[in-house]
Structure P
Amino acid sequence: MALRRLAEHQPDSFAFTAENAAWCEAQIKKYPPGRQQSAVIPILWRGQEQEGWVTKPMIEVVGRMLDMAPVRVLEVATFYTMFNLHPVGKHLVQVCTTTPCWLRGSDDVVAACKKNIHPHQGGISVDGKFSWVEMECLGACVNAPMILIDKDPYEDLDGPKMEGLLQTIRGGEWPKPGPQNGRFSSEPEGGRTTLTDPALYADPEGAGS
């Protein structure tokens, strides 16, 4: 696993909003007395949703909430790549570059991110709307190459389609998640090539007819 550390420059403080603080307390109550540390992942995630990234002051606040040493909270934040340890743009683009996506053209998707977001992963676009990072498998290999934008998956991409997604979001609209090449899900792109004879599925005894 790559070395993950907190950003060098940190804010002076952190506080959950009143709404998020109430939400965190509700999560803690889900666990038996003495087991409140089990809520560390959802509470860190809520903090990241509020701030965009996990900060040192946030880790300290979460530690006090859960009666955890800050280093224990830090261990969680640095282990799971779902937590951003540096400032990011308003929307985080995660590009899968694992073998199936790479074989299907993820290099072109990365090139589109470098051109339209920032030359280096982790960098924030000039307008502040995007950051991009490379990720390990995002779980839709049959629809490679794919990305996540925030929580939404976009699949069956290429360079121009990737640029189009970014332009759509910059224009104030949100593109429909899922395959971007016209197919509904993960069916063969060219249609079925085997088991195409309807007679194969007929009931030989006529039951149900």
Structure Q
Amino acid sequence: MLIKICGLTRVEEAAYVNRNQVDFAGVVLFFPKSKRNLTIEAAKPIMTALDPRIKTVAVTVQPTVEQVRQIREAGFDYVQIHGILEEGVLEQIQAMMPVLKAFNLTDMDRLATYERFAGIVGYVFDAAEPGSGKTFDWNLLRELPRGKKLFLLAGGLHAGNVAEAIRVVQPDGVDVSSGVEYIARPEEPDGDWPARTGKDPDRVDAFVRNVRA
């Protein structure tokens, strides 16, 4: 079962995925609306800190050809694309580097449109609001045709539900971001509890352990 930890924002988080030897690590680029968005320059130290056996994924929303060119030149292994692109743009991008095409509940009916693109090597099935930590009805995926492209499940996964998700969907891999982050909680009255954000190493460990169990 392949594992992708997405939305890394700090160099120290590379250590969490390295020690678990996951398959993919993702960084959000060119999408300022996301709290996990980074510049390519900020992403480079994270990539350098990752075990070279872990494939790097640039997560984007409707990227331009020029943005994907920058992603390729930065050394990313894959570009993950959310949203709909004009076919001419997608044809150029998929010729540049391997693509993971993301879908959510609003565009799963377009799946067949992408089958002919050889450069699209896999699909990521996410909730209606990617990155929100919300799940969806996994049964919606059971009837989708399976071809040779990777079939990755995302959307609201965490250590407590990933085993059931795998049982229901039988994907090639799972993709998690918010489900392995610190749970927001108010500061303690004495102010000793600092606000912690980003990936929680204990939750990363638990998620990977439950996937592999």
Structure R
Amino acid sequence: MVKDTAIEMAKRMIVDSIWKSANLEGLGTTFPKTEAILANAPTATRTEEVLFVINMKRAWQFLLDNLEYSNSIMLLREYDKIVGELLFHYAGEIRTIPVQVGGTSWEPEIPHTGIIMDSMNEIEQIEDSELRALKYFCYIARIQMFIDGNKRVAQLMANKVLIENNIGIFQIPIEKLEKFKEMLIEFYETADDAKIIGFMKEYCIRRILC
């Protein structure tokens, strides 16, 4: 029996990954509906859902086609540009105006390119690839460097690190979504990522079978 690879797992699970990403964003898209949109089959859905699903498919294709690309701010901007096409203004542009995060009164600071680059360089020094992937998720989700699409970009980046190191893929299970959102809000407010990283290590990494 040929052993699975992280790339093969990602391709096989792409519909599942997009469906779970949509639910994290509160779209409530079902798995069959996600499948139908990707197959260009008739289904009763909203334009926002269709664009979300199609853009995420394109982002995943870009991710898998460019695994050799360095983990840089330009890569993050490209991810955001793809996931945000026709969905929100200034997709792929570093945010220059204040934003609010749902579920909390905490407000992220205005991001600065130089600080982002320094922070990414620090994360790149983490030897443990799983931890590096999860640190990227936390950093990108919390700094809110884009007007929108930050959690989508954070998931894509975590997946890139896991896949390029042949570990597996990053997904937030539907049955753990409510708990995950609670922990994410707590992380936003405290900047302490220990609890949410422990949670993600246990529940959000689908590892390939060695």
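Computed from the coordinates by the stated procedures, all read-outs in this text should not be read as laboratory data. Only a predicted model underlies this, so the values are computations on that prediction, with no experimental measurement involved. Cβ atoms are built from the backbone, for glycine too; each structure is taken alone.
With distance in nm of label points 7 Å out along Cα→Cβ at positions 88 and 200 as the yardstick, tell me which of P, Q, R scores highest.
Evaluating distance in nm of label points 7 Å out along Cα→Cβ at positions 88 and 200 on every structure, the highest lands on Q.
Have a look at P, Q, R and say which one yields 18 for relative contact order in percent (Cα under 8 Å, 6 or more apart), as calculated.
Q
Out of P, Q, R, which structure matches 4.9 when distance in nm of label points 7 Å out along Cα→Cβ at positions 32 and 176 is calculated?
On the way: P: 4.9; Q: 3.3; R: 2.7.
Attributed to the structure labelled P.
Which one of P, Q, R has mean count of other Cβ atoms within 10 Å over residues 136-143, as calculated from the coordinates, equal to 13.0? Mind showing how you got there, number by number?
On the way: P: 16.6; Q: 13.0; R: 22.6.
The read-out was computed on structure Q.
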